1. Identify which of structures 1, 2, 3 gives the largest calculated value of mean count of other Cβ atoms within 10 Å over residues 183-190.
2. By the measure Rg/Rh (Cα atoms, Kirkwood Rh), for residues 7-86 alone, tell me the structure among 1, 2, 3 with the highest figure.
3. One of 1, 2, 3 was used to calculate mean count of other Cβ atoms within 10 Å over residues 255-262, giving 11.5; which?
4. Thinking of 1, 2, 3, which structure, once mean projected area of the Cα convex hull in nm², for residues 39-270 alone is computed, gives back 21.3?
Structure 1
Amino acid sequence: MRIIWYECQKAFTSPVIIGLMLLFTAYNLFLIFTHSSQYKEELNVANQLAETYGIDITDESMNLFQQDLEKDLAKLNEMIRSERVTSAHEFLSQVSYKEWEHYRDEEQSFFVDLQLKEMYKHMAESIDTQYESIHWGKFGEAATAGLSGSLAQKVRTDYENISDRFDELIANNEHKTWFFSGETYKMHSFLFRTLFGHLMFELLIIIVLATSFITNYEFETKTHLITYASKRGRRLMRDKLIASFLTATACMLFLFISTLCTYFIVFDYSHLWTSSISSALNWEYQLPYVSRWPMTFATFLLWSICLTVVCLFLFTGIAFVIATFVRNNYFSFFLFAIFYAVAFLLPSFISTSSWLHYIASYNLSQLTVNPHMFFMVKRGGMLFQYYEFTTVCAWFILTLALGWIVLKRFEKKDIY
């Protein structure tokens, strides 16, 4: 165990590794505080609605919401110095800057909050209409164009499963929960696409460099002839593999804790943890987010962290395999970068009418490039319900086999 600790120390005392850790942490905090300066106060409204009316959007809660809005509107008409208005939006669209400055800060906050509540009410009332316009069967018909045989049948089956899941979601009212307005704030994309995406690539850089540094330390310092002739000998490479995983774990803990703790301190999710991740209010782009299974925001966050950690461990193993062959820190890093890019681009070079296109989509690069779509219904070559699980298992077996091969090869290889 002492040897493993000494191997870890090599990475933790490296100025490059420490510098990158601090740099990436500072950058992530900068992203969070920059985003908070735009929307922090407005985001409190979604929490207020969930606290006041419950997390679920029901007919009863909407009736109470409407009654409270009418009271607030009457209060607004008493406060303003103009003719009667029918909504806060109407008032704010016609008030001049000079008139606005005459109102106190608390009055201005009241006007803005009321307008946001009206926005959320409109969004909640339009959920059924918007979801009725979505027909996954049409997407399936378009996706099977040009396909034939078993591949076409597979795509049809996948889209049928998606359609069944979508019907289940509607039947269970999973989409009718309060959440931040996705169209306005895109908080899901900011957290899982921007922050998780940055964390993924930041940790990849640090982990690959650290793994290469630990693996090739003796070759870089020209002490390999002495080290591998010692009592521990070639078995030291197994200690280096364990040390690489422990170093990766420490790096992940540091960056995840510093980034996510800051994020949830800045942005209040106190009454939204149990909101469905498939909430219609979370709808950001062309199609709503539809999770493959019923999941709350807290559950989705936990599983996303776990999947990210597993993927990074697999990348650690791949980096170890490359470093064992190359024996140079920076060459190892660049070879890993080429591997990652080729794996990501590979499906785009294969015809979508071929089974190879769908098989090639089951790679770690494709999986990790869009963390905001973890466990979500997707289009293209990633339709399978257990896509993430299948990809991770396949690459675990591959990485395990490659790791075993390189360790056996190193035991017999000439190290001169």
Structure 2
Amino acid sequence: MSGLWSLICFEYKKILKKRSVRITLLAAVLISFISVPGTLFGSTYIDGKPYESNYDAMLKDRNYARAFNGEKINSELILKAVKGYSKISESDKYQEKGDYQQFARPYSAIYGIIRTVFNMESRRFNMEDFQQLTSKEAEQFYNMRREKLVQIVETTVMSKKSKEQVLELDTRINTPLSFSYTDGYTRFFVILYSIGLTAALAMAICIAPLFSGEYTSGTDQLILSSRYGKNKLIKAKLLTGFSLSALICLILIFLAYLLSMLIFGADGRGAPLQLYVILSPYPITMGQAAGFLALCTLFSCLMTAALTMLLSAKLKTPFGVIILISLLLIVPMFINVPETSVILYKLSSLLPINMMAFGTVLDGIQFELFGLIIKPYVFMPLFALVISSLVIPFTFHSFKSHQIE
């Protein structure tokens, strides 16, 4: 075992001593530092003049939202928000008006949560509609939410059993919802997609030469003819690839989470997910959702690492490996598969980059396998683990059976 660990340490030294690797890792960390507070750069302009910096706006809205922490989102609170918005006299450029700043803005977080429920396919629910919301409509808020969710679920291509299970999950959500400021978590949800992509690309650059680098340098002849070249050294390379990929991904995820909490605020870990996605059927908290999303991102990176090492064992140069993995990660971002094509839709959601997206990880459409109904955030890590396990033997055999020239 000590010999294996020595080989792993040797592989780490080979990777980390490369200038390109150090630059890549530094760039990945810098991207994380810049991306998380990215929305706070700049200002709001009115009539060509700066009105309010984005950072000041965040602080102000955070203070307003925190004033409602713990309050139930019921008809009483909804009508208070309606009353505040009703005091806005004009809709054009209403945000610059004193009426909005004084009376409506404190309720902007409440308005942002409930308007999705009142949106219709034929007409978007806007501020003018909100100003005219009646007490009866406010009292029917959760009934309308349930009806809308049922309508969405029934129009999906899921089986009857899956639809029933999704709607049963929704019944476990405690209503009325308790409000909490959650912008730290919502920022983490949004930024983790780009952080995951950054981690996957950085990882691919670092481990692409793991096997193919031996071909280009000509050391494959020495390795495969050495005492440990056909077994232990290959195992060491595989363990190095997976462990380094996990470290890169975990460090960037932790950094994104830490910065999100420090900059935007750590409130809302126990708040219901519906404060972010009101029509989500999952009875989980914002903290749990963050954990599921981070887990799927990690396993997506590990699956990408497995594919990277397979290509590295088969291709002659690291450059070709990096190109192919980059295409695998980036191209699906520009392809939209409709939900009506259920098989293609679910297969596309299992691509590495899609396994990092909030919308697919917490998708209401379930996976169905051998009569089992499995939530996306459970199925995706299991799928990545299975694929990685299947790829490893092919990588091992490909390098071991490589013909020395």
Structure 3
Amino acid sequence: MPAYEYSALNAKGREEKGLIEGDSPRQARQMLRDRGLTPMSVAQVAENSIAQSSPFQARRGSISSTELSLFTRQLATLVRSGLPLDEALAAVSQQSESKRVKRIALGVRSGVLEGSTLALSLNQFPKAFPPLFRATVEAGEQSGKLDHILERLAEYVERRQVMRNKVMLAAVYPAILTLVAIGVVVLLLTYVVPQVVGVYADIKADLPALTTGLIAVSNFLRNYGVFLLALIVVGGLVFNRLMKNDNFKRKMHRRQLGLPLIGRLTRGTNTGRFTRTLGILFGSGVPILEAMRIGTQVVTNLPMRDAIEVAARKVREGASLYRSLSESKLFPPITVHLIASGESSGRLDEMLDRAAENQEREVETLVAAVMGIFEPVLILAMGAIVLVIVLAILLPIFDLNQLVK
């Protein structure tokens, strides 16, 4: 039974919007009239038709990673308990507080009730369900292990969400601290320093070099600070525009991999995503080449993505996965060795999961270490800058007698 989005007027003339299920738009309108509503518009829930109507509506077809995680866990739990798929989707729609999830769940349910597989029904909403999700569900349906596959998908989505939250939480405090430090320094140089050093304006004597330099910096920020800020903004916009060019972006990403700390973090993050995706797809019965093709979509670094595509071509020609990946020298050695062990023992999916866990732990440890070092370093740097400003202000006072003479 298809689901429809409706807009109708109630008895008081107020507009109401919602979702309703019916065999046809005519039946949906009749059901609204039976409720005492005057239907204004009734449209079947389908992302393709929505995407053609307006950009705003097209964005409604996507859901956040948190919503996807909750949707997957609820659906996996209900299917695992033996509930029919259509009833499980209806229950997920009823339990969700998000209108987008309600709409998508009913849209998927309508496809299932019409006889389509769950994977085909999910294909109606490509913005909500990534290729990994849809390919894994399809493999689960073909193997008859949909409940098990949904459980693995739920764990995968939840693990990615937890990892993303950890990184974001670790970066929030240093980011706020950095902004506050910059704001304090700018305030001192543009407002406090001119007020204090103004008393030296009438003294016709040479000021200490530190004080002179501080006054010059203060005057520059007061006179050209707006232009400097505009230049930074324009530079950021230009760089963002250049990053849309694949060649320039590829060069930047390659340089990023060569940086001591950032390169290691980038390599570990992308390797963890790829091996986790490859492990869940291959373990669900997706062919290795198809799994590698889908796995490239979660890799954000272009040189690493190119290396995976080259490795896929070599695997297609008969080469082993670990040799194909090791030739690029972009993937951590421990990951390559675990893949080699998995291929030789016939437990590739297990070794891929272990490699992903190893990289995720390393990234978490690295982020925690960097943030733990960054905070005291930033505080010390802030203290040093304030000390220089205070010394520049006090040095003329220490030598006041000489300046007066």
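Quick note: the coordinates plus some simple rules give every number you see, no bench work behind them. Fair warning: this is a prediction, and the values are worked out from it, not measured in the lab. Cβ atoms are built from the backbone, for glycine too; each structure is taken alone.
1. Working: 1: 18.4; 2: 22.6; 3: 14.9.
When mean count of other Cβ atoms within 10 Å over residues 183-190 is computed for each of 1, 2, 3, structure 2 gives the biggest number.
2. 1
3. 3
4. Considering all the candidates, the number was obtained from 3.
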